[in-house]
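The following blocks contain the structures, represented as structure tokens.
Read the figures in this text as sums done on the coordinates, not as results from a lab. Since the model is a prediction, treat every value here as computed from it, not as a measurement. Cβ atoms are built from the backbone, for glycine too; each structure is taken alone.
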Structure I
Amino acid sequence: MHHLFHPDHADHYAATLGKGLDHLLRRLKGVTGPATGATPETAARRVAEVDLERPLADATQVLDEMSRLWLDDAVWFHEPTYAAHLNCPVVVPALLAELFVASVNSSLDTFDQSVGGTFIERRLIAWTAERIGFGDEADGVFTSGGSQSNLQGLLLARGRLERVPAQRLRILASAESHFSVQKSARLLGLGEESVVSVPTDERHRLDPAALERSLAACVDLGLRPMAIVATAGTTDFGAIDPLEQVADLAVAYDAWLHVDAAYGGGLLVSPTRRDRLRGIERADSVTIDFHKTFFQPVSSSAIVVRDRATLRPATWHADYLNPREATNPNQVDKSLQTTRRFDALKLWVTLRTMGPELVGRYVDAVVDLAGAAYAARCDAPDLAFAAVPELSTLVLRYVPPGPPLAERDSAALNNAIREDLYASGRAMVAATKVDGVQHLKLTLLNPMATVEDITGVLDLVREAGARLAPAGSTALEVARGATRSWTSSASGWAPSTSAWRASPTRSAVRTTTTASPVCSWRPATASAGIPACCSTTRPSRCPSSPTS
């Protein structure tokens with residue numbers, strides 16, 4: 001029984017955690033890049049070889065096996081050259097809270113399972129609602145992530161029109177909205193066809209004129225606009241839809257307005273950019289991911305509603321858990337989940353340690369970083385940026401000198417660059433498509449990264465591109481179909497040069513997407529208090545609070 005968390009086993013608990021912490025810190029100090037370049041085949045084989053019927057002798061053996069299966073090849077989001085997805089380095093106060101969350105194992109579904117935890121979560125929801133601009137009637141609940149928050153927001157919109165046949169209902173969202181909108185429509189029984197994709201403007205924001213035309217067309221066809229989903233920080237471009245104008249149309253057409261601020265929600269605590277979310281206070285529901293721009297460990301997300309009465313569609317009473325006659329506050333009444341971790345504690349400890357202003361300065365730092373890196377490389381002749389950064393993402397493609405490539409060759413080349421960087425372990429970037437054209441994407445959420453770090457990643461893209469498609473070559477070594485093979489090397493795994501075959505096809509003209517926007521980015525003057533994040537040298541620590 002000594003493996004159970006119990007006062008009688010406190011020494012065993014402390015010793016085990018001590019071994020684990022020592023093991024983690026040794027690995028952390030040995031990290032030299034965001035990834036090792038391990039392949040799926042290698043990882044799968046190692047895990048498959050484990051016999052789960054035969055436990056290991058002690059914690060040391062378990063930690064060694066865990067490292068071999070996962071930790072040795074883990075992806076490290078704190079590394080400054082990690083720039084792939086919306087993953088942030090986490091703050092230490094949240095990690096302290098995580099120890100208590102996992103050990104005590106409170107469940108936030110009912111008061112009698114969490115006691116003070118219930119009120120900590122409620123207070124944080126009220127604080128977030130106040131930051132959004134909601135009034136005293138606001139409410140909400142923590143969720144597993146943005147996808148669940150978006151699902152619940154649309155569930156509430158559906159509940160408002162529960163007497164309207166599903167086939168008549170429509171959800172309007174921009175072409176750049178998160179895929180969870182379509183997924184939620186399917187889960188709610190509305191079908192993907194219920195989602196109307198609204199065109200965006202040149203800055204990848206929902207176009208209000210196009211939205212109005214789509215709303216009018218729905219009404220003309222006898223359809224009922226159920227909800228409008230506005231995005232405050234699209235996944236690819238960080239674009240923030242014109243929330244005021246969208247809110248006007250939601251009122252005019254009596255549609256529920258859900259704002260997906262999973263990415264851009266960090267601007268709520270920004271000292272310099274809060275006004276970019278003007279109009280969010282008019283939403284009926286808002287998604288916010290604290291595990292993105294509040295630098296929290298996964299999961300830490302919430303849905304916040306302007307009127308608590310609208311949470312009714314998420315409520316179900318069980319006699320053994322939350323009977324109708326219950327007088328204690330039970331968070332399960334608002335949640336799609338029943339058993340639920342006390343993830344709110346991580347944000348609470350973070351705010352009580354750092355304060356919201358410092359968190360907001362971290363947010364400003366990564367936005368400044370993206371803009372400064374863009375300004376430093378937007379004139380590079382072999383990089384074609386798809387947009388000026390709005391938040392902290394850079395979307396671009398490598399364009400080799402000489403005759404332009406056919407689109408499929410360009411796509412294969414850019415995919416090869418991404419794989420090459422991963423295989424080297426020196427940097428990680430993501431891939432996406434812009435109007436069907438393959439691009440690379442850098443997502444920057446590390447306040448300790450410098451402009452030099454990020455321009456270094458962009459230069460690695462250029463170096464890999466030049467190596468995989470040499471300038472002036474009459475037979476560009478591009479893998480059509482993006483096939484690859486892998487060879488072992490002293491430094492890890494690397495793509496085999498024999499995998500890259502000559503392509504006879506090239507287009508006669510460049511596509512219009514290859515021209516870089518004007519290098520018009522300028523840093524916000526109010527963020528001058530964070531010079532380390534826009535310098536060319538690595539700071540010794542993150543930006544400090546004014547009092548530190």
Structure II
Amino acid sequence: MGILGYDLNFTSTDYSSGDGRALGNHLAAQLIAFGLQDGANEANGYANTVYEPVNPSLIVDLDGNETVEDLNRWQPLTLDLFIDQSGNVIPGETPPFLSPEWGQVTSWALGDEDLNTYTRDGFDYQVYHDPGQPALHAMDGSGTSEIYQTGHSMVALWSGMLDPTDGVMWDISPASIGNRTSYPTTLETYATLYDATNGGSPSPGHDVNPATGAPYAPNMVPRGDYARVLAEFWADGPDSETPPGHWFTILNYVSDHPELVKQFQGEGPVLDDLEWDVKAYLALGSAMHDCAISAWGVKGWYDSSRPITAIRGMAELGQSSDPALPSYHPGGLPLVPGAIELVEAGDPLAGVGGQHVGEVKLWAWKGSDAINNVDNEFAGVGWILAKAWEPYQRPSFVSPNFAGYVSGHSTFSRAAAEVLTAFTGDAYFPGGMGTFIAPAGEFLVFEDGPSVDVELQWATYRDASDECSLSRIYGGIHPTFDDVPGRLMGIDIGLDAFQRAVSFYGGDATEGPCTSTPEPETCPGDLDNDGFVTISDVLILLGDFGCTSACVGDVDGDGVVTVADLLGGILASFGEACL
């Protein structure tokens with residue numbers, strides 16, 4: 001602001017003078033005050049009020065997970081250095097669960113019909129769009145334990161695909177990837193969405209680019225490069241804008257695209273840039289807000305483990321496939337020939353005196369310790385002890401410091417895709433394809449790569465969302481049963497948030513005249529007739545700003561919605577109850 005010549009010392013909130021700066025300060029003060037009472041516990045640094053982990057922390061640099069007490073519950077990680085998703089260095093080396101009580105935060109469009117409330121340790125966990133219990137590990141392999149065991153073992157299997165030299169080439173163009181129209185809806189069928197053996201999620205792709213009428217050109221790259229780029233591009237680890245911010249970057253990319261015509265839902269007059277941005281940001285921002293409340297409500301209540309806890313913990317138990325083989329335990333890792341096997345005598349992993357003979361080994365990413373120089377080396381894949389497995393993440397991050405179920409990335413991304421589809425009126429990116437180029441040898445951060453230029457391509461916003469969801473499996477962050485419920489939640493959350501945002505756009509010239517008028521028993525500033533004059537009423541008026549029809553925002557009845565309606569009609573009674 002200083003560079004732009006604004007007075008940084010102007011702090012007045014007295015907007016009666018007509019000074020726009022004072023009005024801005026007043027509105028900011030109201031929003032800040034609202035944030036201090038919205039359930040986020042901002043005044044105390046967003047600290048958890050009740051939640052405590054049931055598991056002792058896992059020291060990542062030590063093999064195994066002998067201290068875990070419950071493989072179904074979240075486990076803190078102890079690192080030499082932890083840098084969170086916003087690039088903040090966290091002191092103490094064992095970061096706490098981030099916001100397990102976030103379900104208590106005031107939402108945008110989440111309703112009581114979406115809410116379940118559960119109580120633990122005297123605290124009411126509010127869970128919106130409750131997907132139900134995740135797969136649960138059982139020492140005897142009963143119940144849904146097989147789903148838990150195979151779901152987490154698939155994460156290990158996909159870890160073995162992170163090598164660009166394995167000779168596997170994939171066409172990653174929209175001709176081969178995308179255009180999925182449905183998802184499995186039960187815990188027992190979630191795994192059918194994936195190709196556990198070869199990676200990815202089979203989908204029909206798109207026959208032609210609707211913007212050009214031509215087929216999408218092939219885009220062949222090594223699978224190991226594609227998977228690594230996905231894991232890094234969508235990771236939103238340190239130094240990123242975090243997952244919701246990532247979708248604002250995509251929105252900006254779309255808004256700046258030369259082929260985009262800025263018509264709301266693809267119809268009507270072309271909006272000016274400011275109107276487009278304000279309305280799009282309101283819709284997307286509110287959806288991301290509700291996704292955080294819903295996903296973290298689920299995370300806080302179900303408190304589920306991450307793959308590093310599960311894989312190392314099951315490796316300590318043994319293998320669950322064959323009682324006649326060594327290290328059998330019904331709660332262990334299932335064996336997969338060529339991918340999950342037992343260490344035998346003479347194996348390079350056998351160790352001194354054969355100390356590791358009979359233990360489970362994985363064909364997987366070899367980890368950060370296999371890299372001496374991140375600028376010109378990559379770890380590759382090979383046989384490792386399962387109890388030493390680590391996700392494909394930066395060694396200062398390893399896994400997010402909150403429960404896995406449900407995937408926040410899947411929830412955020414699918415909701416964002418639904419909002420962008422509805423707002424633009426087109427399922428496709430402008431020009432029929434969105435792209436991002438990861439330059440060879442420059443894009444990856446904690447190892448060298450990719451080995452070739454990799455251009456990510458998405459025909460539709462939903463295709464991009466689906467790719468984001470898969471990236472979390474390649475990155476070792478989520479099993480299958482974390483992913484699909486998040487996508488399904490995101491669909492509902494995104495559409496509900498969008499519909500409420502539309503209700504605040506008002507009846508300006510773009511979308512036709514307003515037809516509603518204030519009820520006579522409410523005060524003039526209570527535009528939504530809820531009995532109070534709040535920020536909701538301000539948003540309605542701003543949506544009507546400049547309207548010359550019979551608009552609800554015309555509080556003073558002079559035939560046009562202006563700043564006079566805001567100052568005299570709403571702000572004069574802001575925060576008051578209407579009689």
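Points to keep in mind about this one:
- At a computed 22.7, 77 (Rg and Dmax of the Cα atoms in Å, for residues 199-454 alone), which of I, II: II
- Among I, II, structure where distance in nm of label points 7 Å out along Cα→Cβ at positions 191 and 335 as derived comes to 3.5: I
- For 14.3 (mean projected area of the Cα convex hull in nm², for residues 79-318 alone, calculated) the corresponding structure among I, II: I
- Each of I, II could give FRET efficiency 1/(1 + (r/R0)^6) of positions 367 and 431 (r between Cβ atoms, R0 = 30 Å, to 0.05), but the derived value 0.85 comes from I.
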